[in-house]
Every structure is written in structure tokens, then in C-alpha cells.
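Just below sit the structures, each encoded as C-alpha cells.
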Structure 1
Amino acid sequence: MHNMSLVQLFKDDIKQLKGTSQNSSALFLFFSKKNFRVVILYRLLNYYKYNNKIIYYFLAPVNLYYRLMTNRYCIDLAISTKIGGGFKLNHAYGIVINQRCIIGNNAYIGHNVTIGSNTPEKYPIIGNNVTVFTGSVIIGDIMIGNNVIIGAGSLVIKNIPDNTIVGGHPCKVLKTTEDNFIED
């Protein structure tokens, strides 16, 4: 996750975050959209925490602002969490992501989502191109494959294979690539 340059990570995140707002500048979106601000500040702090401790310490005011903002919107996203490029938070309210979990590229996380662990040693590992819709809970020592869609309100407590749509409480496989539902 950290072998990409900060510029490339920003480009990937901004492309994903802009979504339907392609005509808006990144600066405008930074000041007008809280989910944009949270991701960009997370990315900046996360990158320097692992790649340049001196700059990271000079970013203390940015870190304070990030913490105030995440507290205001009830987001628990530690800057040490490993998340690939193209990260998008939707609505950015009530999100909890365990600091030990690992999330791949192009992840979309809806509001009121929890990605956590049930013990300190057991945490989720999430692949690339994963969409987690509103109100879902992903917990435990599980792996979620690439190109997975997790339906709203799902409880994910077991491994999910690649190219799958799951939903329910606890979740069940609803569709797979063989069903010609997911297009890559």
C-alpha cells in the first residue's frame, strides 16, 4: 500500500472521490465535502507516518484537525490503517475501521459501517474493488476477495470469495461472476 507515491495515491483517491462531481475542482471539493476532506487528510497523514517521520511531526496541526473532524462525524479511522488508493467514504458518518485491518485499492465504504475485530489478533483483510454498503458489519479474522459487493445491513463473519455479491444477516452469497451479474 505504501509503495505508491503520495501523488499517485492522491490521484487515485481524488478520481474515486469525485465520482459524479467531475466538473468540480479538487480544492472546491476539499472545502465543501467532509468525506473528501477526511480521505485526503487521512492519506496525507498515513503516508508521512510511514515514509517520513520528520514531516509527519510537522503535520501535528493537520493531525489535530483530522482528529477533531473525525470525532465530529463519529468516524474511527486511525491514520495507521493500511488502505490502498482509490478510497471513498460515502457520507462519512458513523464509520469504524479497525486500525489493524487491511483494505485494498478502490474501496467504497458507506455510512454506519463497522470493520472490526473480535480479538486483537483477528481482523479483516479486504481485497481490491470492494463496495461495502450502509450499515454493514465486517468482523473477525476473515478475508474478503476482490470485486465484492456487500449489501446494506449485512453481517459478514466468514470469508467471501472473489467476484461475489453478498447480503443478509448473516450474509449469504447472492450472485457470482458465473451468474453474469458482475461486470469487470
Structure 2
Amino acid sequence: MSATSPRRVIPIVPERISSLSAAERGSVLDLCARWKAAPGALLPILHAVQDALGFVPADAVPLIAAELNLSRAEVHGVVSFYHYFRTTKPGREVLHLCRAEACQAVGAALLEKHAQQTLGIGFHGTTADGAITLEPVYCLGNCALGPSVLLGKRLVGRVTPERFDALVALARKRP
């Protein structure tokens, strides 16, 4: 550089402060430690993080990437590719509505419309009161009893609009 040419200044951008609590950060790091030796560890870690926290927070991505010696883009790519992973906190209850062919053949499309209308949300949305997140699923393995939903860990078959409303009412009463 000559004495007359201006110096080029490269700004240093500090890392954004994580929104994870100390407990959440500890949980993510513990899960990484538990699974990182497994073949194809990224998916089991992401599943474990979502099971523990309810979703995969954006601020967990750099932690997971560092623990697995991957780029943030690689981890984010997997999270964004698979529809199962949520990147926002779900409602208190997650309601999966089956959209597979067997359920469609016995009225799931009507149930889907009723669910979205009743809850006032589309798929991947959470009700205004934070009670229920509605998720599509493409088979619950309950084909003979369709249309089916999975509310939390409870599988329910032959769901009519009336039965759906009763399930939602019960879900809203839970703390």
C-alpha cells in the first residue's frame, strides 16, 4: 500500500447474543455430547433437541454446528429441509392431522378445512391463545380408522368435526 492510498477498513461485526437460556444451551450441548459419536449424528441430535425444547431454536444451530464440526449452513439446511423440524416455539399442544390418501378417502380434506376454520390458523400455525399448533402429517399408521389425528402423544381415529371440537376443547383446558 502506498502512503497516498486510503487504508481499507474492514469492520468487525460482533456475534449476536444468543437468545438461549443457560438451561437450553446446556441441554443442546448435553444432547450433542450424547449423540455426536453416532453415525449420522445430526438428525438424532436435531430430533433430541426438538423433543427437549419443543423446537430447534435458531441459536441452537451454531452450537450444533460447532459440536459436529459442520458449517451453520449445513445444519440449517437439514433443519429447513425436513418439515418435521420446527424453528419456532409450538403451542402447548401439537395437533398433527393426517393428510395421507387413506385418510383423504374418508373425509380428511373436510376435517382439514374444519380444523383450520375452527382454530383460525393454517398448517404450521399456532392459535392466538398459544394452546394449539396445527401440523400436517402424511401418515399416522392408523389407516383403517381414518381420518386420524395425533394430539400430543394421543392417536385418535375416526375424527369427525364434532369429535375434533371436543379434542380441541380438552386441549385448551390443559395448562
Structure 3
Amino acid sequence: MKIKYLLLATISGALVALDQLTKMYIHTHYHLGEVYTVVPSLFDVTYVRNFGAAFGVFSSAAQRFREPFFILVPFVALIVIIFILKGTKDTQKLQICALSFIFGGAIGNYIDRLRFKFVIDFLDFHFKEIYHWPAFNIADSAIVCGVGILLLQMLFTKSPASKSSLVAKDGAS
């Protein structure tokens, strides 16, 4: 088995396991809306059911749109990630890890959608009563980290075309 597929299975598998374990703990030990303060005025564990996408986007959309959308889109995203991974070299470990984070996060939230028709969120950051970030979960964190790594890699990695143009300019001097 190629290393990239082994990394995908290992990283995304570990993320899905951690995500599902934390969500099941919240689901079985907390009442909906229950809050446990971890750091006063900064961080709570709060049981929230998210019927929308990340940070509640589309949560107020009609159910006949929302449910098929959230069943189809993650499935398509998983297939796209596999195709991107297929074209990735085994030596591109950072990109493989980033794709694995996104893949694992997508599966973690997809499991919730299939089981409950909502996603369990519980990580609740806020600044006193002034600012409140929408609650999220381990899967959401993995997706954001994976996308962030890919964006940083795109911004700070020189493309092969720019490297070859530098070589051509240096050779012409």
C-alpha cells in the first residue's frame, strides 16, 4: 500500500475516532444546551445541535433542501479528496496530512448527519459577553486546520513553473 493511503487511513481514522468519542460523551452526559465552564469568560463545553454547515450556515434553510444537501455534498467532497490524493506524490507529506485532516473531519461530521440529521457541537469559545464564536467540534477543527495548511502551503511554496523561470534567468546572467 502506498504511504499516502496509509497516512490517510491512519490520520483520518484517529481523527474520526477522537471526534466520535468526544461527541458521544457530550451526547450521553450532557443535556441539550447544558454548559460546563472550563475557563470563565473564555471557554465552555456546551451541548449544541447544529442543523447547518460550519458555524450554523444554512441551519435556517428549508429541511427539504438542507437534509439532501448535507448528505450529498460531504460524499462528493470525500470523493474529490481521494482524487486529489491520487495525484499527490508520496513525498508531499504536508499536503497528504492536510487532506487527511479534511477527510477525517468530513467523515466525523458525515457520521453525525447520517445518524442524527444534525452535528453535535460542544467547543464554545467566547470573550465575556462581548464576542461569541459559534460552537464547533473536533471534526470542524480538523477541517479548518487541513484547509489552513493547504492555504499556507499554496502561499509559501514556489510552483515548479516559478522555480524553472528562476533557473532560466540565473542561467542567462
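The table below gives the values:
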| item | result |
| --- | --- |
| Structure from which 31 was derived, relative contact order in percent (Cα under 8 Å, 6 or more apart), options 1, 2, 3 | 3 |
| Ranking 1, 2, 3 by FRET efficiency 1/(1 + (r/R0)^6) of positions 12 and 116 (r between Cβ atoms, R0 = 25 Å, to 0.05), the structure that comes out highest | 3 |
| Origin of the derived value 15.8 (mean count of other Cβ atoms within 10 Å over residues 84-91; candidates 1, 2, 3) | 2 |
| With helix-only ellipticity at 222 nm (-39500 (n - 2.57) for each DSSP H run of 4 or more, over all residues; to 500) derived as -9500, matching label from 1, 2, 3 | 1 |
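Quick note: the coordinates plus some simple rules give every number you see, no bench work behind them. On a predicted model such as this, the values are computed, not experimentally measured, just so you know. Cβ atoms are built from the backbone, for glycine too; each structure is taken alone.
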